[in-house]
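Pasting the structures here.
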Structure P
Amino acid sequence: MSLGVGIGGTFVALFASGWKYGYLYPWLIPLRVLHEDSTKFWIALLVGSAGGIIILAATLYDSIRRDVSYS
C-alpha cells in the first residue's frame, strides 16, 4: 500500500511540475529548491552527506555498545 502511494505521488509530481499551482505540491519542494540556484545543490549534497555520516557513526557506536551474548 505504501509503495503504491509513493509511486502514485511520484507520477502526480511529474505532471504537477508543469502546473501553475505546482509550487503548492509538497513533493516538488526539492525540485524547486535545487533548480533555482546551483549553489544550493552543493550545499544540499554536503549537508545530506554530513548528516548521513553522523547518523552512520551514531549507529555504529550504538551497535558496538550493545552486549551480545551467545547462549
Structure Q
Amino acid sequence: MSKDISGIFVPGNVIGFKIDGGTVTSFNDRIVLSSSKSRVTGMTVTKACLFSIALQGADNQLDMNVVTPGSRAA
C-alpha cells in the first residue's frame, strides 16, 4: 500500500505562508508548498523518499535551506 505523506503541506488556496527555521525528516515528501507568494527559509531537510522541497504555486521563494545528500529539491 502506497501512502502520500508530507512533513509540511501547504494547500494551493493559501497566499503568503512562511515556513521559517526547523528540521523535517522521516516523511515521504518533506515540504510541499502548493500556495502562492510564500517562502521557505532556514530549513534543514533530510532523508527524503521522494522530494525534499516541492514548489507548485506561483511566486514562491526558497532561501538559506539545507538539503542533505540523497534528498532532492523540485
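Assorted remarks:
- If semi-axes √(5λ) of the Cα gyration tensor in Å is computed and equals 37, 20, 6, the structure in P, Q: P
- Looking across P, Q, the calculation of FRET efficiency 1/(1 + (r/R0)^6) of positions 11 and 59 (r between Cβ atoms, R0 = 25 Å, to 0.05) that yields 0.15 traces back to P.
- Among candidates P, Q, the computation of mean count of other Cβ atoms within 10 Å over residues 19-26 that gave 10.6 used structure P.
- Identity of the structure behind -24000 (criterion: helix-only ellipticity at 222 nm (-39500 (n - 2.57) for each DSSP H run of 4 or more, over all residues; to 500), calculated), options P, Q: P
None of the figures in this text is laboratory data; all of them are computed from the coordinates on show. Since this is a predicted model, take the numbers as computed values, not measurements. Cβ atoms are built from the backbone, for glycine too; each structure is taken alone.
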